[in-house]
Structure P
Amino acid sequence: MSAETSHPPLPHTDSKSVGAADFYFAINATFRFIEQQFGREGLRQYWQDLGTGYYAPVTAAWKRGGLPAVADYWRAFFAAEPGGEARVEATPESVTLDVRVCPAIKHLRTHAREIVPCFCQHCYYVSEAVAAPAGVAVRVEGGNGTCRQTFTARQPGLPPQDLAQITEAA
């Protein structure tokens, strides 16, 4: 936790030092099921609901702590994720999350799972739903195992995320 925040950066507590990688099987299967049952828009709505519901404590922390809280969250998140490699760089204007090895994509590939092609879009939709009410915007570039996510103060007239900038998983 940074000096600016007095709350833990993650919305949950866990007695394990890292998460369980088999969770990635569940989220991939869940994404596939929801997309098959409700279409791509239904899946996007699910991701947005995760961001606004489950991650509401993160939104509150980002609202209180601004970009330093965003950086704290991502550092804590990747410290708890098994098999991921990411670097968080923070400046007064932005936080850049440079994911060198996505733990979910890595685990799914290691176990020869078919990955939902739009899997990487969830990072944008969930994070944008968390960020927007806190006055923060996110843009994602890359995917399929490596990406860059940039968080900035939300500005009027910001163009929407270009989904073509998010590579489909294969």
Structure Q
Amino acid sequence: MNTSLFKKIMPAALLIGSLLSANAALKVGDILPDLSTFQLEGKLPGSLKGKVVIVDFWASWCLPCAESFPTMDALQKKYGDRLVVLAVNVDENSSNMEKFLKEHSVSFTVVRDGKQKLVAVVSPETMPTSFILDASGKVCFLHNGFHGDKTRQEYVKEIDSLLK
């Protein structure tokens, strides 16, 4: 499938997938599945246990994703080792992700779900979709899309509440 076609059908596919698999979608209150079982490309953080985690699903063609990366990077720097930001790329072609990352350098961990196995389980509604997990791995907050400073403020409030 070529990239431009993928960009056109991905939002509809995500929506249809989330409607058809509503029971399978990751939601607030669920525990994040073991990421090591999904054949993600890239190095996962050593351990997520005991830390607040943001798992952010994104794509290189997604403008709000590009807008969210500076916020995610600032959060990682602000909270240091108390927070893990893990960005999961869903691009079909790894070179699109690599090009994006050259233009948007970040300090947090980025992996790619090239085989779409994790995406199939999580069923993100939109790009980006972020899940904020507590220290036990439970999804406490869910963000569909990125809405600038409003979303940034929500992230800070939610992370602070989980770190108390």
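Rule-based calculations on the coordinates, nothing more; no lab input. Since this is a predicted model, take the numbers as computed values, not measurements. Cβ atoms are built from the backbone, for glycine too; each structure is taken alone.
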*Match the computed value 20.9 of mean count of other Cβ atoms within 10 Å over residues 87-94 to one of the structures P, Q, and report its label.*
Q
*Given a value of 1.7 for distance in nm of label points 7 Å out along Cα→Cβ at positions 95 and 127, point me to the structure among P, Q it was derived from.*
Q
_Label whose coordinates, when helix-only ellipticity at 222 nm (-39500 (n - 2.57) for each DSSP H run of 4 or more, over all residues; to 500) is calculated, return -13000 (choices P, Q)_ = Q
*asked:* On distance in nm of label points 7 Å out along Cα→Cβ at positions 63 and 103, which of the structures labelled P, Q is highest?
replied: P
*asked:* Taking mean projected area of the Cα convex hull in nm² as the criterion, which structure among P, Q has the greatest value?
replied: P
_Can you rank P, Q by percent of Cα pairs over 20 Å apart, for residues 39-118 alone and just name the one with the largest value?_
P
_Using relative contact order in percent (Cα under 8 Å, 6 or more apart) for the comparison, can you identify which of P, Q gives the largest number?_
Q
